[in-house]
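Enquirer: For reference, the structures are reproduced in the following blocks.
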Structure 1
Amino acid sequence: MTKRTVRFAFILAALAISACDSSISRKIYPKELQEHVSFLSSDELKGRMTGTEGDSLAAVYIRDRLLEAGLEAMTPDGFQPFEVSDMVTAGERNFLSVGGRSFNPVADISPFAFSGNSELEAEVYFAGYGFRISNDSIQWDDYRDADVQGKWVLLLRGDPEPHKSVSGFIPFNSDRDKAMLAKDMGAAGVLMVSGPANDSSDSFDRLSGESWPVGIPVLRIKRNVADLILSGKGKTAAGLETAINTSRQSGGFSTGMVVNAGSDVVVRKKYTRNVIMFLPGEDEKLKDQYLIIGAHFDHLGMGGSGSRVRDTVAIHHGADDNASGVACAMEIVERFALTPKSHRRSIIFAAFSGEESGLLGSKHFTENPPVDLSKVNAMINLDMVGRLSDSGSLQVGGIGTSPVLRDLVVSLADTNTMNLSLTEEGSGPSDHSAFYGKDIPVLFFTTGAHLDYHTPYDTWDKLNYPGMVSVGDFIFSIAQRLANDEEKLVFTEAGPRQESVRTMRRQGVTLGIMPDFAGNVKNGLRADLVTPGKPAAIGGMKKGDIITAINGKQVSNIQDYMYRMGQLKHGETISVEVLRNGKKEVLLIQL
């Protein structure tokens, strides 16, 4: 008899017993939590990177175990597939020629991931580091008296202080920001070269993950290519870098050279999937309302940019992050399934992929919901619940998203075993944010970060399984109330108190919105939330407005938005163009 057969027999027996005695409630067991976590964080799944075989195996495991527990698949196979970016590569149509000489499209030039796929034949203007900075510590304008309209702009990568870990230039030295500024100044294409101080080896970086294109061709070129372009003026890239770094003056100039070049970037897609399972409600009046219990099952694979040990290539097991949350959520919904008269409302279990890549799975779920989201009573999100410490510290977020949640959570907590840390905000760096953005009350549970977070050392043997039982029992008691109380929760806004763009490099002014991180809207940035009392709200922006321009400069995506906001100052009044119900509005907003 197989292990699955034995387990199924056990479940049937439990159901039979429950039918005779409705007072019996199925428990959460440490052994089963450990079984789930051990498989999900095993070497076999290789870190569950979104779109990989390990990610797929995890999805199948989660679905099959919940089918055994008596849940139903919400789709024919229990999965909700969606597409994500896999890899950015240089295409076959990258080229560059100057002065009758053509260069090798692999050895001498390389497109950036954010490059537009187009070509251009035009004169080249050298514009130093490509800065326009005016603040208390730096006054620098590489475009003073420059005419770059319709031209290629040649820029040095990095900044004049390459060996300083703390520098006022750092917030302005990203390649994409430089390309955006050049485009704003009228450039039709950008060439970038590294001087020896910035990169002594003059080597090309591997193309990073997909980045929103800036709309013009942007090529990285080797120093020998740049030196040919500069030769008419008797200059070299190395010499210009040294001169600018020493004098702190760029002195832009037209090179007199015409470059014919093109960029070709290929974005390869891959498929992943959420797991969505269903437990019908037991009350005719309330079964058409829903409680969603969810957790993300993806992690970092072999490491990469999200790892805290970037120089290490190894399986990032993700036992606490977030096999623990998935395991606990599975046990909670299984307890509902095997406990008669436990849930008047219907319960949806959702396991999300793509969380580590920007809440992609939960965003896809809320943009393509399997049920009417207006009928969702609440969403409960579990993310890293496996490290309950001796102090019993448990963080609970979202208690301000409905007037009754604080009292409900506090009243059901066992203060002998738990020390609650409560926050009102409904937004945050996990999947509940996607539901909060749809006016759904949310609760977020975590035992917090630790030194093994996002490293290969987050393994199954370090989790506190009895502690997970305590957390699971507590969440079950809350979920049971949310699944049974007569009155549907009333949603209230609770944050965000500031924009939570995790990749923003410079903190400055904010509008007071939660942007659509997943990019569900093309050619603009949707405001998923607008915080009352903040500049955007005071200036008349509404939830759902699509920002298309700031101060007349195009905003096509979240990276454009971040760049535009980074150029603004406190107290400044700006114009923000938005699309509202298909009509253009112009808002004046004081920061």
Structure 2
Amino acid sequence: MRKSLTVLITLFSFFQALGQDSLPRFGAPLDIPLYLSGNFAELRTNHFHTGIDIKTQGVEGFPVLAAEDGVVSRIGVSPWGYGNVLYIAHPNGYTTVYGHMQSFSEKITAVVRKEQYAKESFAVDFGPEERVEVKKGEVIGLSGNSGGSGGPHLHFEIRDSKTQRAQNPLLFGFDIKDNIPPRIRGLRVYPMSDSSFVNGAQEPKSFVVHGNSGNYHLKAGTEVRTYGPIAFSVHTIDYLNDQPNKCGVYSLDLVLDGDTVCSQRFDEIDFATSKQINTYKDYEAYHAHRWHYHKSFKSPGNELEIYRTTPQNAGVVNPSSGVHTGVYNSIDAYGNSSVLNFEFEVEETIPGVPRSSEFDALFHWNTENQFAYQDEFKIELPKHVLYDDLPFNFSRQMQKPEMFSPVFVAHNAYTPLQRSATYRIKVNAPIIVKPSQIIAVRESASGGKSFIAGEVDGEWFEFKSKYLGKYYLSVDTVAPTLWAWKNSRSGPVNGKSKVHFKIQDDRSGVNSYNGYLNGKWVLLQYDPKKKHLWLDLTEINLEKGENELKVVIKDRCDNEVSQTYKYTF
């Protein structure tokens, strides 16, 4: 077995190198050493990472360089997501993407400002009408921390221009050092039928893995006993030279008794199915413990095109009684490989009483599903929202004085959804409020709260959510808060480049932010991470004498605050 795996790894590395030689080469997007905080196909909260995150030494402001000659095909500005992002289409058939930038170059900024004032919106996403050409190595902006970024870095992608599928940038020959094989931290075994068992229980069980330098084994003395149809996953992560960040692996193979059960590789990712990471990874293990378990079996709703061969029986196996051998092979994009060898024993007789199938409704993954509780609660799941059939459970908890409804528990928070479900909860309001001020509250498994806006339809409040779990209705009657910074509260602005504000809303969240200078809309820029709103005075024409700036902030429940400031110039 070990000799066969050595040959397999050698052939894999050969063909991988051959494939890389056929790909075009791009220039580095930053003129600093390329150290990564994240790589391609790394497991994220609800999507695969579709690029590489290049560290910028903890600061913003490094020149971002066009990786090749091309034309700007798309520009985005948003408080969320990629923040300030630029897309450049190249003659070689690929598009490069540069996200979380602090700012764009002067000629690109001019195009962006024109669009923002035409739409009267800070957030824009558009393909420019005018042709904006760039040359390889041209400065297209500065690195930053905009949008949903968790710290200063440059998010860089390579996409196939025709399909817009994200390609693995590590296959394109960038100077990134990596001679460290992936690490393997755990093996997880799943009972896959009502009569399946793992170590006498009918729940998935994780087993600790020990080892290093590419060779791994189960902790000494570990017994893995199974009965009936089972499946496997492995907790594996990759590291690059001199960096502590956890990254994703490139290729993963599971071999049982010499036969390949499942084999997957991340050459490209289709954005249409990227959120199916929620069925690819062990969703509960990730969200409860941040364990990176890669499943070697497929649910019926898994449409990912990462499998080199279709797993026989979707990766579910039912071995005969006796001792069996397993091998996991985890490989990174540079051909560094780690192998986990393990054994498990299939018991001859059933070790316990099969679990009973008690549930409130049986939801099928490939049909529409509905559930209602008396005249208080309804949930609708469109077709293909689930990844697998779901024995759905429901419970109701008493209403507290501050609530506008009882608490309803729709199954649990550890069952993933591909898209949103529609919820309807009957309003049981202790006080009279505006319909727009009612919100849904979701409590996560850890007790955290998030607030969801919706619409009132008669006695019902309707909203959408991508999560199952605990919900109830509440109210948001408080307007956002708005403060001007100390030196921005009015008065002379000669010599100042910006005026700054802090805005905040702790319930439904900030929904819109607009400024009107002397009665005309003016661009206010927004960074929600810092609760920071600002007006760039260098980009506007202030009138001599007194200028009036009105700032209007609304939350998602239409609560509004406005302040007027007077600046002399």
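Nothing in this text is a laboratory measurement; each read-out follows from the coordinates by a stated rule. Quantities reported herein were computed from a predicted structural model and do not represent experimental measurements. Cβ atoms are built from the backbone, for glycine too; each structure is taken alone.
Enquirer: For relative contact order in percent (Cα under 8 Å, 6 or more apart), which structure out of 1, 2 has the highest calculated value?
Expert: Once relative contact order in percent (Cα under 8 Å, 6 or more apart) is tallied for 1, 2, the winner is 1.
Enquirer: By the measure mean count of other Cβ atoms within 10 Å over residues 113-120, tell me the structure among 1, 2 with the highest figure.
Expert: On the way: 1: 19.9; 2: 13.6.
Of structures 1, 2, the maximum of mean count of other Cβ atoms within 10 Å over residues 113-120 occurs in 1.
Enquirer: So volume of the Cα convex hull per residue in Å³, computed for just one structure, reads 177; which one of 1, 2 is that?
Expert: Value 177 for volume of the Cα convex hull per residue in Å³ corresponds to 2 out of 1, 2.
Enquirer: If you work out mean count of other Cβ atoms within 10 Å over residues 129-136 for 1, 2, which one comes out largest?
Expert: When mean count of other Cβ atoms within 10 Å over residues 129-136 is computed for each of 1, 2, structure 1 gives the biggest number.
Enquirer: When distance in nm of label points 7 Å out along Cα→Cβ at positions 49 and 305 is compared over structures 1, 2, which one is greatest?
Expert: Biggest value here belongs to 2.
Enquirer: Also: Hey, helix-only ellipticity at 222 nm (-39500 (n - 2.57) for each DSSP H run of 4 or more, over all residues; to 500) derived from one of 1, 2 reads -7000; which structure?
Expert: On the way: 1: -7000; 2: -2500.
The structure behind it is 1.
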